[in-house]
Structure 1
Amino acid sequence: MTRRKIAYWVIPPEADGEFVAHMEEVLETYEKAYDPQCPVLCMDEQPVQLIGETRVPIKATKQHPERVDYEYERKGTASIFMFAEPLSGFRQATARARRTKVDWAIEVAHLLDTRYAECPKVTLVSDNLNTHTKGAFYEAFSPEQARKYVRQIDWVHTPKHGSWLNVAECELSCLTSQCLADRRIGELELLQSEIAAWSTKTNDKQRGVDWQFKIENARVKLKRLYPQIKT
């Protein structure tokens with residue numbers, strides 16, 4: 001029997017006005033010069049499986065690498081929250097047991113209260129997941145405090161099927177390959193410690209993001225996504 005191939009799309013296969021409208025807003029945001037009073041902050045989140053060892057690993061030696069038993073124990077899940085400033089080189093990766101509206105609001109609020117406490121505005125680029133909303137702050141804080149946070153944010157949402165437009169998703173990919181790949185982490189506290197160490201090491205390098213894809217590029221390379229105007 002012949003097995004048919006499956007094509008997975010990350011952008012719409014047909015013209016979509018809503019997609020290009022949100023895409024151009026994101027691309028226009030990335031073209032702005034760095035403004036410390038209104039920095040551009042990208043965020044995304046990623047679920048991760050906590051996996052523990054069933055037997056004590058054998059430490060690596062000069063003769064062989066670390067040896068672990070093929071059996072493992074599932075110890076629940078966690079969610080990694082990634083925040084990244086494309087131009088300054090700042091990253092922050094944290095982990096929580098859940099990914100509810102309250103969890104998201106607490107993570108964003110912490111940054112607004114610390115790193116961005118003196119910033120009148122922060123441009124926040126994120127997807128339009130139903131937990132990434134203004135209402136989330138009202139479920140986590142008093143109305144007065146929630147309104148303060150909401151007023152400090154300029155919201156920019158990536159389009160549906162356009163997660164590739166979010167710099168934070170790229171950073172999550174880097175985190176996964178550089179810190180989590182081929183490892184078993186069974187405790188939330190250890191996960192938090194490891195990704196915090198990755199964030200610190202990456203921030204020390206001050207590695208910025210040179211985003212090259214512009215609106216004019218999109219209008220040429222992704223022309224098929226733009227609706228045809230009937231005259």
Structure 2
Amino acid sequence: MAKDQRLIRVSLGWVNVFFIKGKKAVIVDTGPPGAGRRVLNALLRHNIKREEVSLIILTHAHFDHFGGAPTLRQALSAPLVVHRADAFYLERGENAPIIPLGLFGKVLIGVFKGWAKKRLAIPCEILIEDRLDLSQFGINAYILPTPGHTEGSISVILSDGEAIIGDLLAPHPIFRWRPNLPLFAQEKGLALESIKMLLSLGINKFYAAHGGPWDREDIERWILK
């Protein structure tokens with residue numbers, strides 16, 4: 001991480017959101033419904049003024065990532081960015097498809113379907129399909145599409161080989177310290193290709209919304225073995 005920039009992980013219990021503080025500040029994901037106030041309080045704890053926030057990034061359109069967005073949009077003047085493929089669901093107040101990969105995902109799918117009934121229509125000011133340089137928002141980083149978990153999943157690539165990856169990876173359902181493919185994914189093959197692409201870019205540290213962070217060696221050992 002550049003000396004004039006810092007990455008802050010904010011735990012909301014079972015999900016993480018992230019602040020990137022450079023010349024300005026960017027919020028990555030907003031937590032589940034009702035979490036917006038906690039995110040605002042976390043900005044205060046980390047000495048980030050509301051007027052410093054230049055952008056809110058949603059890594060994908062699932063409730064545990066966009067639920068706090070309505071509160072943040074009211075409190076902050078920052079635009080919201082998401083991939084065009086997932087914006088369709090956000091603007092309708094729906095989750096992107098939640099497709100279980102294995103047994104644990106099938107067990108939990110009922111919980112997610114219950115949350116899916118809490119409709120939160122969220123308009124998005126900036127829709128991307130390719131790389132987006134964040135220097136215009138005061139941050140030394142860029143966004144890349146990393147599909148697999150959802151069609152429109154994106155990651156934030158930071159300096160010094162770090163990346164915020166949303167749900168591209170998740171903790172193993174039993175061995176929680178190990179990285180694993182997420183319990184839900186629209187296309188497993190695409191998720192693997194996205195992981196390989198990030199490795200090819202020299203990413204050495206992977207920050208996920210659940211669990212982590214994991215080093216490059218963890219990914220190569222447990223995901224690509």
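Quick check on the output: -8000 is helix-only ellipticity at 222 nm (-39500 (n - 2.57) for each DSSP H run of 4 or more, over all residues; to 500), derived from one of 1, 2. Which one produced it? Mind dumping the intermediate values first?
Values: 1: -10000; 2: -8000.
Considering all the candidates, the number was obtained from 2.
Which structure, out of 1, 2, was FRET efficiency 1/(1 + (r/R0)^6) of positions 92 and 180 (r between Cβ atoms, R0 = 35 Å, to 0.05) calculated from, if the result is 0.70?
On the way: 1: 1.00; 2: 0.70.
Clearly, the read-out refers to 2.
Among 1, 2, considering only mean projected area of the Cα convex hull in nm², which has the greatest calculated value?
Details: 1: 19.4; 2: 11.0.
Structure 1 gives the largest value of mean projected area of the Cα convex hull in nm² among 1, 2.
If log10 I(q)/I(0) by the Debye sum over Cα atoms at q = 0.13, 0.24 Å⁻¹, for residues 36-147 alone is computed to be -0.56, -1.35, which of 1, 2 is the source?
2
For relative contact order in percent (Cα under 8 Å, 6 or more apart), which structure out of 1, 2 has the highest calculated value? Don't skip to the end; give the middle numbers.
Working: 1: 31; 2: 17.
Answer by largest value of relative contact order in percent (Cα under 8 Å, 6 or more apart): 1.
From which structure (1, 2) was FRET efficiency 1/(1 + (r/R0)^6) of positions 12 and 60 (r between Cβ atoms, R0 = 25 Å, to 0.05) calculated, if the value obtained is 0.00? Could you put the intermediate results ahead of the total?
Details: 1: 0.00; 2: 0.90.
Among 1, 2, the structure yielding 0.00 for FRET efficiency 1/(1 + (r/R0)^6) of positions 12 and 60 (r between Cβ atoms, R0 = 25 Å, to 0.05) is 1.
Any read-out appearing in this document is the output of simple, stated calculations on the displayed coordinates, not a laboratory observation. Quick caveat: nothing in here was measured; it's all calculated off a predicted structure. Cβ atoms are built from the backbone, for glycine too; each structure is taken alone.
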